[in-house]
Every structure is written in C-alpha cells, then in structure tokens.
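Read-outs throughout are calculated quantities, based only on the coordinates presented, and are distinct from any laboratory measurement. Since we're looking at a predicted model, the values are computed, not measured. Cβ atoms are built from the backbone, for glycine too; each structure is taken alone.
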Structure 1
Amino acid sequence: MQASTIKASLLAFGTPERAQHSSYFFKTGMGEYGEGDRFIGCSVPEIRRVAAAHMDASFQELKKLLDDPLHECRLCALVILTGQFKKAEETGREKIVRFYLSHTDRVNNWDLVDLSCYHIIGEWLKDKGDRSLLYRLADSGLLWEQRIAMVSTLAFIRNNDFEDTLRLSERFLTHHHDLIHKASGWMLREVGKRDEEVLARFLDRFHQVMPRTMLRYAIERLAPEKKGYYMQRLK
C-alpha cells in the first residue's frame, strides 16, 4: 500500500495551474516527445519531501509508481531510488542498477532521465573498467536510453574523466533529436568548465558539423571572442 500512500501525498500538493503549465512545458501534445503524459501539478521540492518520508519503499512499490500514468509519481520513485543507491553497499547498488535498467521505458521524459541517471548509472560505472553498457544504451532505439547514456557521463566529468563524454558526443553528431543535441552540448559544456582545452580540441574538430543546438550549449560559457569564433559556423 506504500505506493498508494505516496501517490495520495503527491496529489495533496497538486494544483491545476501547475499541472497545465507542466503539460505544456514537457511537450505532451500529439506527436511531441512527452505525448500523453499527465501531471499532478506539484513542485520538485514537494516531491522530494514526500520521497524523504518513504526511502524504505520496496522495488515492488517503486514499480507501481513507475508504472503510474502521473509524471510526478514516476519522478518520486526515481528520487527514492537515487536516495537508496547512495546509501547502498555494492550488492544493493547492483540490484538498483538492474531494476533501473529494466524500467527505462518509464524514465520517459528528460527531467526523469536527468534527475536519476548519473546518480545511478554514472556512479555505478564511475570506477568500472567496462563501460560498454553506455554504448548499448546509446545504440538503443529508445530516445530515453540514449539520453541516459549521455547524461550518465556527468558522474565521470565530475571526476575529470572525459573520454566517454567525448566519444558519445561524437557518436551523436548525426542524431536526429534535439533532446540528444541538448544533452550532448550540456555535457560538453561541463567538460569545458573543468578543462577548456579539451573542449576546444573537440570543437576545433567538429564545430562545423555539430548540430546547432549542441554547439550553442557547448560554447555557452566560453569567453565572448572564443564563442564568436565558433558562432560564425551558425551564420
């Protein structure tokens, strides 16, 4: 019954106005990436408050929340899962990773991906020699798995480990979807915040063929003269 209690707590925070705004913001219209998603209309801090009270939720109860049509129920499940991962030992972490990977079809909007994947998949792989999982996700036909692959590398970037970010960014140069261009550009920008020379070498190789959105995100924090140099490609 814990999933029902969590859902009731979230519903108590919701407002129709915020639900309507979220439906627009997360592109739930016909043919858009979030088509058909439904919202309660509660804030992320409110969701975190509910999650904090239920950090002992079982996989069975979290699965009920992930299967729920309401976006905030899925988000709350992922907040709980990331909290459990941080406290778990190695065996427990592996179980959480397996559970997460078996439900990626329910991590089905960019905020759900971005809130959870680098805390779970990225942290799990951070000290692993075999990161082939990232490339299997990148080659998936599921947009959300592709974004999970890219954003998970944030955990590596924060450890000054850029190789997988650069490899995946190169792989996604020809990707068709704006959400992958944004994720790649964001991760490249994070690389540049830690080592601008690494970013510059990547940009010098690929800025003329990078998707416009990816390039704009990547150069956002550069000095005006450097940004202007790369921006010439966009004119």
Structure 2
Amino acid sequence: MSLGADVIETRDLTKVYQMGETEVRALAGVSLDIGQGEFVAIMGASGSGKSTLMNILGCLDRPTSGTYMLDGIDVSGLDRNERADVRNAKIGFVFQSFNLLARTSTLENVELPLLYSESGLSQKERHERAHAAIARVGLQGREGHYPSQLSGGQQQRVAIARSLINDPAIILADEPTGNLDSATSEEIMALFQELNDNGKTVILITHEHDIAAHAKRIVHVKDGRILSDETHAQVRVRKS
C-alpha cells in the first residue's frame, strides 16, 4: 500500500505547565510527520511526554508554542469548541477503558458520535452506518447487547466501531489493550492491522513492546523530545 500525503504535521511543539512557581516543560520541541495510511506506535515511559503529545494530536489540548496541521487544518491555536468540531470530524478515539455507556446498546454506543456531528443524517441512515461499522469489527448480531453482556474484547470492538463511524482521518488508540488478556490483545491488534491494511491511519500509544511491534513505525519519546523514529524493518535489523 502506498502512503498518501501527511495527515499530521507538527513543528517544534512545546507544552509548558505552571505548577505553582515551577515551570514543567512536558514537550520540548517535537516535530513529527505522519502520512496517510501509516501505522505508528508512540512509546515512552511515564513522564516522557507521550500522553501530552497524544492529547495535542487528539485535539484534547493545544501546544504552548509550535504548529500542528491535522489533515490540512492548522489546529494549533483553535479554541476548545473549534477543537471539538475538528476532533469529532477527523479523529476516532479508542481508549484503554472502552468508554462505553453502560445503559446503552452496542448500536446506540456506535452511533453516538453521529449525534454530536453536523452530519444531518436521518435515524435510518445513522442505523445503517452503525450496522456497517459493527459488521466491520465482526460483531454482527450483537447490536442489541449492552456492555455488561459483552466480553472485554467485544467491548473494545464496539469502541473501535464507534471510532470508525465518522470515517475519521486517523484512529488514535491510547493503550487499547491495557485491560485485555494476551490472546484478546492479539485479536484487537490484528483488527487494527486489518484497518490499516485497508487504508486507515492508526496511531497507537503504548508502553508495551510486544504491542508496538504490530506497528510499522515506532516513535520513542523521552523528556518531551523524540528520542528515536524508526520503521519496523529498522527495529528488526537493529535487534538482529
């Protein structure tokens, strides 16, 4: 699969937090390009800056300085509401804790982002799109099930279906296997690989090397900077 134009372009991103009289520099000049159709794992220890970087890439926060272009839109200086609009249109989120509504069916959970968008879809069209997303993650027949009736792996598949519903530019997965056993983790990572093989850009935040190994490119973050940026092939050569 050939990669497309950059869907993410950051230049010299910094993020500084004020903790009383102390200044904490969480990001110290991060420049990163991610092309359409890439599968990238971002790794780093606690305090490395990877969570801050994820929040900025996900339009959950904005940098103190630097620029961030997301799918051709400069989001660096957008306010909270503007970021929310871009986030809903351009990014599909998958979290460690699934973030499903407990008293809401699979179908309704998957449809949820459509209710916050300006899609103008009818209820019938929303149902059709949600059914297609649920089928894409292999959960046909579970549309009426509630989260408590699903296994952890199935709940994460619902979350992935929900992330796909607006056809986002990227899927941003934050420790998506953190609450799953090893076998289920492999199933979920195989699903991400399949989505990537079909053209989706996937950005994976993880601290687990065996999970990062599923990606085609691994970016290590330390002390708010990019320590290394290698393709999976380069990682294999270096380890051999």
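From which structure (1, 2) was mean count of other Cβ atoms within 10 Å over residues 67-74 calculated, if the value obtained is 17.0?
This figure was derived from 2.
Work out the source of -18500 here, i.e. which of 1, 2 gives that when helix-only ellipticity at 222 nm (-39500 (n - 2.57) for each DSSP H run of 4 or more, over all residues; to 500) is computed.
Attributed to the structure labelled 1.
Out of 1, 2, which one gives 12 for relative contact order in percent (Cα under 8 Å, 6 or more apart) as computed from the coordinates?
Of the options listed, only 1 reproduces it.
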